[in-house]
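What follows is calculated from the coordinates using simple rules that are stated; it is not laboratory data. Quick caveat: nothing in here was measured; it's all calculated off a predicted structure. Cβ atoms are built from the backbone, for glycine too; each structure is taken alone.
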Structure I
């Protein structure tokens with residue numbers, strides 16, 4: 001992975017099948033099915049348009065009338081490219097070639113389907129940041145077989161292969177897989193009504209789709225009965241799961257690394273790799289706490305979306321100072337859960353973070369028995385406690401009061417019941433102190 005993360009701007013293509021044929025598996029009368037398909041496209045376009053570094057959104061459709069229907073529902077402007085009679089992949093290739101021929105600007109090209117009504121800007125932004133590191137990349141759908149997001153940086157082509165088994169095809173053609181939690185709106189495509197009824201979708205459904213659902217008596221879609229509140233969430237509001245809660249990543253990277261011989265934030269690609277694990281594992285935002293080598297470390301992560309950076313003034317005191325400073329900063333956010341990790345855990349990746357957050361926000365034992373606000377849980381590696389550690393908001397003030405020296409939250413956690421989430425099959429969880 002490069003150590004310099006120069007941001008690029010993106011054009012996003014949103015293909016739309018003819019509304020007369022779209023979403024045939026949505027078992028509602030044809031007029032309402034067409035209205036749902038148009039509404040989902042409108043919400044998808046709006047979320048893309050509100051995502052940082054998205055310069056342009058283009059609806060690729062079969063007719064001007066379909067484009068006008070979507071435009072009437074969308075709260076955000078978009079461009080239209082009409083490609084009548086072309087199959088999905090051919091339409092995308094045609095659109096990409098035409099747009100590149102009309103502009104010399106060096107922008108990335110991305111595409112995702114128009115049936116992502118739960119998509120949030122805070123979910124798409126970090127995915128595009130990481131997509132900028134690879135010529136081509138892709139995000140699988142919830143089932144892991146299809147594809148939602150497909151990207152190409154300047155100088156590369158999308159080479160779309162949507163259809164049955166597209167995730168495998170895109171991976172096989174060299175597109176790097178970007179990891180997002182299964183409940184992320186970036187993976188939550190809607191083909192059947194049960195996808196709209198899922199209770200994890202509370203408060204995440206786009207307004208146009210919610211309104212369309214309200215027009216279908218007895219549909220029973222969670223969130224469709226809420227008051228109108230506008231469309232997709234504003235960037236930075238931070239929701240990367242569909243249960244109305246979110247996690248804020250807190251990465252401690254202030255240490256001088258005396259045994260290492262250099263600040264650990266400057267070792268190889270540890271710092272961007274750790275941020276990537278948090279973002280792609282499901283953290284809505286990430287706060288990085290720096291100390292030694294702060295100026296150079298900042299330069300290595302400039303341009304990453306949904307990443308905040310601060311310097312702990314008393315970082316030399318030990319990990320406790322970084323933890324206190326970080327928790328105080330994120331205490332001003334709306335998040336209910338902090339996921340705390342260290343920069344010197346090079347094999348702890350997005351799979352570990354994803355498993356922890358799924359235990360908190362998904363259908364697992366932890367979620368059923370304890371709200372994220374009161375949660376204390378941590379990764380374990382073959383039974384041994386390690387990092388990351390999840391700390392619910394109800395515990396933040398107590399951790400701040402007790403975090404001193406290099407012990408961090410150790411004393412606070414030792415005095416309380418902490419759930420262990422086994423991750424030994426995914427990583428060693430070992431911190432690295434020497435080269």
Structure II
């Protein structure tokens with residue numbers, strides 16, 4: 001099983017077979033029923049969504065990072081975290097107790113220096129984007145696949161219904177600052193759907209005109225203005241904006257959309273308010289352009305530049321089993337065990353790096369690149385028959401390092417690392433790493 005950015009499950013809309021998710025894909029054989037455990041997350045740091053993959057009405061629950069209640073203008077009141085009454089000497093008293101060797105737990109310090117929070121607020125859901133598909137099956141067919149390709153950061157839903165293969169793709173683009181989605185089919189004219197917005201709050205209006213759905217409102221708690229815009233494009237067929245704030249697509253070969261959202265929050269003391277979000281949101285949607293392929297390619301290129309820094313290869317084929325079943329079989333249904341995978345390959349503390357400290361017997365052969373040790377060193381490991389065969393360490397700063405591995409004479413070596421230099425130890429030749437007559441090799 002390999003885990004790197006070079007592999008992708010980019011499924012062609014012309015392939016009528018059941019898709020085989022790539023080695024970097026999380027995939028499921030049914031729509032998500034639970035937001036936290038089953039929906040597929042996409043995001044770009046400011047704007048994100050959870051993809052449910054429901055058939056008759058696709059649901060994308062989306063958020064934007066600045067949509068918060070509380071703060072200046074909140075009906076709850078807000079004091080910027082400042083003391084409401086003077087406390088002369090409070091901070092000095094705590095410092096003196098610590099300097100005297102008194103151990104103070106966090107609750108004690110908070111009681112001495114803090115106060116009850118007023119007007120802190122909470123993050124708010126921006127809403128749900130629904131894509132109603134009138135001719136979709138009521139239950140997922142055997143051909144249904146819902147997947148998130150980690151290498152491309154693209155979520156897909158694929159199924160065949162009445163001899164027509166349907167595919168949906170969704171991603172959150174960092175370069176363009178938008179959410180993007182596309183519905184397609186392998187039979188021309190087979191895409192008919194309706195886009196609509198919903199929210200658990202009633203503080204907004206939704207209007208549609210010219211293929212653009214605009215959601216605009218003001219939070220009741222603090223007066224924060226917010227806006228989202230969805231622009232719908234179709235290849236073939238027609239796009240119709242309706243008076244009820246929905247947009248319909250009829251008889252298209254494919255339909256795709258761009259969604260942007262924002263608020264008038266600004267990181268400026270003391271009011272934390274800036275320009276109305278309308279202009280910035282409109283600009284983001286318009287500048288995204290009219291080419292889905294260009295948006296997707298730019299997103300994938302940007303994501304792979306980050307994701308590709310780490311690669312894990314366990315020299316085995318990924319099983320053709322849905323991710324939820326794999327997880328249940330491996331951990332009994334929890335994620336606690338998977339959190340320790342890196343700890344099996346690398347452990348580090350106090351400038352000591354342990355190589356393969358707890359390698360599972362099932363992973364007898366493999367390699368990993370781009371592991372980050374504490375303190376900033378980047379580590380790569382190759383192993384065979386359960387033993388390291390090659391280790392590389394690149395320090396991000398000058399420091400004293402100890403590397404421990406059965407590959408090294410006496411089980412380890414300590415040396416003064418030079419920032420940016422790559423140190424290599426290999427079982428196939430005289431070591432290039434420091435220690436026992438070896439030498440360091442610059443990056």
Out of I, II, choose the structure whose coordinates give FRET efficiency 1/(1 + (r/R0)^6) of positions 67 and 259 (r between Cβ atoms, R0 = 25 Å, to 0.05) equal to 0.00 when calculated.
I
I have 6.0 for distance in nm of label points 7 Å out along Cα→Cβ at positions 251 and 371, calculated from one of the structures I, II. Which structure is it?
II
Ranked by distance in nm of label points 7 Å out along Cα→Cβ at positions 187 and 379, the structure on top of I, II with the greatest value is II
One of I, II was used to compute Rg and Dmax of the Cα atoms in Å, for residues 195-418 alone, and the answer was 26.2, 77. Which one was it?
II
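Hey, FRET efficiency 1/(1 + (r/R0)^6) of positions 267 and 411 (r between Cβ atoms, R0 = 25 Å, to 0.05) derived from one of I, II reads 0.35; which structure?
I
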Comparison of I, II - label where Kirkwood radius over Cα pairs in Å is highest:
II
A value of -9000 was computed for helix-only ellipticity at 222 nm (-39500 (n - 2.57) for each DSSP H run of 4 or more, over all residues; to 500); which of I, II is the source structure?
I
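Name the one structure among I, II that Cα extents along the principal axes in Å, for residues 211-314 alone of 67, 22, 19 was derived from.
The read-out was computed on structure I.
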